[in-house]
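*Asks:* What follows is a set of structures to go through.
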Structure P
Amino acid sequence: MANTNKPFGLAPVRSISGTWSQQVTRYYIYSSDGSAYYIGDAVISAAQGDANGTSGIAKATGAQKLRGVIVGFEPANQNGVSIAGPALALENTSIPASKTRAYYAYVVDDPGVVFSIQGDATATNQVATNSNKNFSLTITAGASTVSASGTVIDSSTINTTDSLNMKAMGLLQVPNNVYGAYAIWQCKINLHELFGTSTAI
């Protein structure tokens, strides 16, 4: 049976250490930010934050070190303090590129978390012998305001190169998931801002 093409970005699965308690960190997305964000998007740190000291993030664009993965959103109140504010409908899994206010995003930023992600449409490199190699992401928007991230594995980048920012860890063990186009892989962030060598921001 062929794999289904239904991308969802990156979704947390487990922790390598077994100690992740599903804790997330709240980050700030400023109102003049021009990117749309979706649950499942990879993000990087940004040189900005809110007035109360919440550090900022920006949407990842591909091959750089990553801060983590978005799992939820919250609209910022006008005063930037309270988590209360305009209702964000629970069915919405994104925030728009053109924003009328700032937002907060909840990010899984633990370097030890393992994620699942769908591969792209090319079967060539999505094979058993590449189960532990590295890769980069193809950053793609969700299909609508109520869909998850469209980000997938860029299978053309799968290689032993240690500068690639994601590490494959075999297929996700779920029914009807096989090597080839649109396979669902397990992976972790190989180049993480909070682990290993230092970052500029």
Structure Q
Amino acid sequence: MLQIQQIIVGSMGVCCYIVACPATKKAAVIDPGGDVDSILAELKHSGLTLQYIIATHGHPDHVCGNRALKEATGAEIVMHKADAEFFGKPEVAGYFSMLGLEASPPADLEVEDGDTVKVGEEEMQVIHTPGHTPGGICLLNGNNLITGDTLFVGGIGRTDFPGGSHKELIESIRNRLLVLPEDTVVWPGHGYGGSQSTIGQEKHGNPFF
């Protein structure tokens, strides 16, 4: 199973994850939303080699560190095909430039639902959960689920930005996430209601369901 380290980065308090294969010391960074120097220092401290920079979705607060991290490590940027296309549109990039955060460079690897991303000897399954963005994904390894801005502790992602759909988001969570074992650990994209939960806690206690 992958080792998971959660660190809070950037001006918007993004939960960034360093996930590492204990056998090979290969790693991926998920949602580097700023503070790239701190992420690089942690990788060095832990003796990790970065393979991938994975975006749970394309919003700038989650990807604004992608370019600097890629330039420093040579790691490949991974994003769902739908978000790679959506956030590559000039009008979409123009809208989100209001946040004052850097957009991601183009993805090196575009993934779709059911794909796996191999980190060292470990694999993460890609679960497509549109609604917050068209190409939002969650990542499953063992009983650990990294949910980005799809599912928070006691909450869900907002859907009022371009590309968002409340109906799609609810369907994604109900049909793709809440069907997982109740002891599955939820690692959210922001710590609004807490830094960690379980599928069981969200299924029975999240007011949106």
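Each reported figure results from applying straightforward, stated rules to the coordinates on display, with no laboratory input. For clarity, every value in this text was computed on a predicted model and none was experimentally measured. Cβ atoms are built from the backbone, for glycine too; each structure is taken alone.
*Asks:* Tell me which of P, Q gives 41, 41, 29 when you compute Cα extents along the principal axes in Å. Mind dumping the intermediate values first?
*Replies:* Details: P: 53, 37, 30; Q: 41, 41, 29.
For Cα extents along the principal axes in Å, the value 41, 41, 29 is produced by structure Q.
*Asks:* Which structure, out of P, Q, was mean count of other Cβ atoms within 10 Å over residues 25-32 calculated from, if the result is 17.2?
*Replies:* Numbers: P: 17.2; Q: 25.0.
Of the structures listed, the value fits P.
*Asks:* Sticking with this one: Out of P, Q, which structure matches 2.6 when distance in nm of label points 7 Å out along Cα→Cβ at positions 17 and 153 is calculated?
*Replies:* On the way: P: 2.6; Q: 1.5.
Clearly, the read-out refers to P.
*Asks:* Given 14.1, 40 as the derived value for Rg and Dmax of the Cα atoms in Å, for residues 73-176 alone, which of the supplied structures P, Q does it correspond to? Write down the numbers at each step before the final one.
*Replies:* On the way: P: 17.6, 53; Q: 14.1, 40.
Derived from Q, not from the others.
*Asks:* Suppose you compute distance in nm of label points 7 Å out along Cα→Cβ at positions 33 and 49 for every structure in P, Q: which one lands on 1.5? Could you put the intermediate results ahead of the total?
*Replies:* Numbers: P: 1.5; Q: 3.1.
Structure P accounts for this read-out.
*Asks:* If you don't mind, another one. Upon calculation of relative contact order in percent (Cα under 8 Å, 6 or more apart) from the atomic coordinates, which of the structures P, Q produces 16? Can you show the working numbers first?
*Replies:* On the way: P: 27; Q: 16.
Only structure Q yields this read-out.
*Asks:* Using helix-only ellipticity at 222 nm (-39500 (n - 2.57) for each DSSP H run of 4 or more, over all residues; to 500) as the calculated read-out, with -6000 as its value, let me know the right label among P, Q. Please report the intermediate quantities before stating the final value.
*Replies:* Values: P: 0; Q: -6000.
Considering all the candidates, the number was obtained from Q.
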